[in-house]
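Trainee: The structures come next, written out as structure tokens.
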Structure P
Amino acid sequence: MQLETNFSRRGFLSSAAGLAASSAFRAARAASLDLAGLTLRQASEMLRAKKASAVDLTEACLTRIEKFNRSLNAFITVLKEQALEAARAMDAEQKKGKWRGPLHGIPIALKDNMDTAGVRTTGASELFKDRIPTEDAEVVRRLKEAGAVILGKLNMHELAYGGSSTVTYFGPVHNPWDLTRVPGGSSGGSAVAVASDLCFGALGTDTAGSVRIPASFCGTVGLKPTYGRVSIRGVIPLSTSLDHVGPLTRTVEDTALMLGVIAGYDQADPTTANVPVPDYMRAITTRASKLRLGVPRKPFFDGLDPEVAKAMDAAMETLRRLVASVMDVTIPTAQNPAEVWDAEIYAYHAKWIQETPQLYQPATRAAILRSGQEKTETYARALWNMQLQRREIEQSFADVDLLITPTIPGLPGLIVPAGRGTQTPNRGGGTQSRVRGEAANTSPFDIFGLPTITVPCGFSSSGLPIGLQISGAPWAESNVLALAHAYEQATDWHTRHPKLV
């Protein structure tokens, strides 16, 4: 069914700095908007000003989860009692004068491939349906240390090996803008939960576009940081050479707040780099007028759905008014990411796929078995080439600061019932110019390891969101966030919202 547009957040989001907590509270009441509809920053300001409590915010989210999760299927596990207990603890700390920062008392949800101590972490697979880790993933530990309240674990494409979030032991995730359509994947539950006001922010993982694809399809912000900026320790791997952890939120401000908490060196994770983490909230106030934009039209603008092309034309006109310059550029062709991830995912699953193949969804099982056919020399060569490409791509930023592309060439497809058609994971198939489907424009930036964000830039005539993708040089998340924020403030696409019924 097609969902209607609900309230506009424009009243909350029009100012660059955000509204004061008391004003936000009055506006919320005037608009009959419950607490769950606030942005993360607004909720934090209200909590800090004691206009709401962590328990209030948590209960508001839990109420919406109870009401809407049955139709959306975004959550696999809801931690009602644990979340309320954590919220009460954060309220008690605040009463004693302790404030952990902007995520203090804020309800957050996690993609269900991130380990949570004492709470099952399934990867949306029957294989792990009873798996209970003993330690938190590093990003989960950092969220808890910052005072975040963990609401639960989110549905996803099984083992993060696909782009639809329909191949999952726990049933398909549904796009909140049209329940008959896919939300994208593999972090489908994360995008749906944020878009539907079931949480104030979520974490996802991105190996070929798995944060940005669902964020674009669901009309949210989704960021893949520089490879090595955020720890992947304690995350069920798809490909440790390509996996990234990143936030999905309603606004760029909220993304900056979450990234500031999870970013940073992890001594126990060899994929992380010991690079200083800047103040991302300060970074978003950087004047976008100083930035130089590059537009790699080939192949990223080829074969676009006409409605995506129209939205991108309008977005480019807006961007031209915001920045110092815009020029067409050519960037290197990224290699086939499957040549990297095939060997790595098979190595992780070799024992289980041989002993208990029936515990995988058919499409996932077939893809992993195909991955096992990868030749050792192909993997070794691909890994070496990827490292070279991550250095080579830096030269593309000699004359520009950021790269602009559509996030996805097309619009969300229909959910295919089990047993009809095919639901194979998107394997990225081929070089950059031959990558199939939703990951065509996203997977190159995983190969390059660049910080890349998607922000809403329009809607189709049928009301489906369209995303704009912004990529920066290694470690230049600040530039990416600055332009994304400037574009967001110059448009109102982020204020539109699906009405759930």
Structure Q
Amino acid sequence: MADGDQRTLPVRNPRTGAIDFALPVASAAQVREKAARLREGQKAWGARPLAERIAVMQRWLGEVAKRANDIAQADAVDTGGCHTSYLQGFITMGNIGGWIEDAQAALDAASYDGPSKAVPSVAVQTQFVPYPLVSVIGPWNAPMMLVLLDAIPALFAGCAVLIKPSEVTPRWVTPLFETVAAVPELAAVFDYVQGDGETGRAMIDAADLVCFTGSVPTGRKIAVQCAERLIPCYLELGGKDPVIVTQTADLDRATTAVLRGAVHANGMVCFSIERIYVAEAIHDAFVAMLVEKAQKVRLNSDDPRAGHLHPFTFAPQAKIVEAHIADAVAKGATVLTGGKVEEIGGGLYMRPTVLTGVNHAMTIMRDETFGPMLPVMPFRTVEEAIALANDTEFGLTASVIAGDEAEGLAIARQVNAGSVFVQDTFLTFAKNRTVGSNAFGASGVGGGARTGPEAILRYVRRKALLTQHGAVADIQNDHHLGKPGGN
């Protein structure tokens, strides 16, 4: 296909509703061409000592620092002015800088160089072999952060990386890759393509390992395609994250934490609070205080940097949220605040929406909503609350707010989620550079931690080199093998 004939997709501006960007769709041939170039570059990149890769990434960090504001502004245009977007340049710097400090120690901790504990005459060494090409397919929420969460450790590991931003939020790649272009060694192994699902399928065909963040239906398709090629994939597929608020909890603390956990970034975060279980004895008081606080939350329609809630990044998501609310109301729920999509200046907004009278027969308590929803359901016993929290196909994160830490931890240990936040919500960033976790159920596929120092191990194969320092076994005299003292 000639360049002039390249297919394009219209991209909507979430604040204005206008189509203001034409997305060039990379063909399968173009994906293969880029993949081949990256594979060639990876040979030298993977052969470099880690210290040399770190030095290159240190130079990239300097280039990102120069363009941090431009990167953040592009991400904000993509999302509609999410507060976190304006921090993306600095979040990226923290991501790179963290791996500069942690990569060597993480690999050292997973390696071995010494005698075999089973056969002492054999010396064992670990070699880390990076996957040559990693394809990272990104979501439309937190678009840059979630792509780089996978891409950056893969680069430190010695892989080449090809990324595809969501076709809904593609603008951020331009300023980011201007920083990449300033570091030729990195540009040889790090590139992007734009496009839709067809482009994504071509990326999977070209890759040795795939990372994807997005919906369960799309994740299933990717898992099948990777299985057909027998290549690994790491999938983070959203959540329906619960919070349990016990009778002994401090109401002011609990309502503040729950409100932020549910509506930050307009609730369009995979670890947003989407189900709220409150002890029956404090339910009414909790709801009254939550409503009061929810009514004070501002939209950012007049100033993207001043308000709290930005518009729906992906316009069809507003319809999904409306459908969840309508289903709940039809089945007996009551909307106490919000609940309506407001079109302001072409953007689609919704205020924090508190619902009561909800139950698990309602879609809003079972399917991922991805909006500023606060459905509150009472429970009688802690055992009931735990059962409700675990009644889901998802298991990404959860929260427990109790009278004290000991009570909260006792409950947290029984909740099926990869991370459980105690005495707060939305603590997932605290894991970074500290510890990894594995999601439960449909929230995560592929194993291996996505965060924490061990995340780098996703992108390498551990190879054992075994050297015999003693006599070799003789087939004529090997009946003693396997016996105590046998060689």
Structure R
Amino acid sequence: MTNELDLKKKDLFEKQPILKAIFSLAIPSIIGQLILVIYNMTDTFFIGQASTMIGSSLSSELVAGVTICMPVYMILSAISNLFGIGGASVISRSLGKGNAWRAKESSRFAFYSCLITTIVYCLLILLISQPLAMFLSGNAPETAKFARQYILYCVVIFGIPTALNTLFSHLLRAQGKSLHASIGIALGGILNCALDPLFMFVIFPIEKAAIAAAVATGVGNTIALIYYLVYFIVGRKKLVISLKFSKKIFTEGIPGEVVKVGTPACLMTLCENISYMVLDNLVGTVITAKAITEESLQQSAAALAGVGVAKKINMLAHSIVRGMTQGVLPLIGYNKSSGNRKRMSKVVYCSGAISLAVATICMIISLIFAKPLSEIFVHEESSIFRASEFLMILCIGAPFSAIGYTVISFFQACGKAWRSLLLALLRKGIMDIPLMLIFYFIAIGSGDTHGPELIIWATPIADMVCCLVSIILFTIYLKNHGQNKEEFLKKQELEEESYLTY
């Protein structure tokens, strides 16, 4: 086995036609991401059904309480991305250089670092769950109650399986095992879809619907984790990836390289979810900023339910793009390190064009069918109105974010940490949060009822700016580093000969 890769995988990375290689790696990853979105939507769908059974007085509060927890839950993905994407980049580039030993030690470092960091995060959330739920809900007590229930079970109790599943999917893709990487993710999602109605309507009483949904998600992720562990045991002789602890994980600059490359991916997810937390808080409080009444609290709950549903529907386009970029990351990193820069560039162009086309189609569908899509998940009239209104704004950013994601992933694969970090922070943090705050104060000062949707506009505007900067940085990089190593060295020799002759 060359470089610990079988000949089939070596052929995939080096020789297969570009589109065939992209689809071989990306389709399983995309399917896995789509199933994640589907089970997220299924969660919201069954929560919507449960809310009608609880009673109209708490209908919006239950939907809002569960959906606003998404950022807290997704920070587990930020931890996984820190060590998973960082580790995958180091593994794929090490294999491209023929250094299987370094690839193995990198996988070990990624595993233990992710496990310890996740434990610390879960304990922290346990300590601050009450004030965190109040912040996310905009200080609405009933919404906060459901949010805290979901956070305690889904994040605190089942956080470790969730984080490790995402980590393992990244590491397996780095060795070309994209199918098995996505089977584990898909398994958790499918089980969640199947367990949701069982837990919500049979095992748990209906008033505990938030807890039931959280437990269904956690059990699905735990079974998926068992699948990965069994696969590692059975295939240990064929895999570079190892979970056995070794002191050598701290040698050859492995920790620094993994963290350096993974930090932009982590910060992109982390800032994205901090941004969503700020968004939820501002949307929830802009209506009650002038007066807290029973009517304003109900409108606030409807707005929170609407933004939660809109974000989940809008995740469809983002999930396909993320699946594409995560799938081709090892292909880009391998060809960059092996010196085949032209193949590397073609992979980026082709995968980016596909992502852009899919994101544009999703945007058009969301604009045309915003209300029918919203009615699938919420049933109260004001929540439907808010969800469809917010979706039509959020979806405008999808094509721009597709380009941004493609370039960010490209720089991650190439080990160019500062560029991907800049773009990640520009998209979520540097641009959108200040814009949200500006729009929030404008909305309060205007005295009208259009505050929530004005705040939502910060997201697509930030996507547009990030897209523009991404194109500029990508163009500059390819101009300087887009040639194959042999061609670049030959060009240098000719330039030196010309200079000496002169």
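Rule-based calculations on the coordinates, nothing more; no lab input. Note that this is a predicted model, so its numbers are computed, not measured. Cβ atoms are built from the backbone, for glycine too; each structure is taken alone.
Trainee: Name the one structure among P, Q, R that Cα Rg over 2.2 N^0.38 Å, for residues 366-453 alone of 1.33 was derived from.
Mentor: P
Trainee: Using the calculated result 23.2, 87 for Rg and Dmax of the Cα atoms in Å, pick out the matching structure from P, Q, R.
Mentor: R
Trainee: Then there's this: Computing volume of the Cα convex hull per residue in Å³, for residues 262-437 alone gives 184 for which of P, Q, R?
Mentor: Of the structures listed, the value fits P.
Trainee: Comparing P, Q, R, where is mean count of other Cβ atoms within 10 Å over residues 38-45 highest?
Mentor: Greatest value across P, Q, R: structure P.
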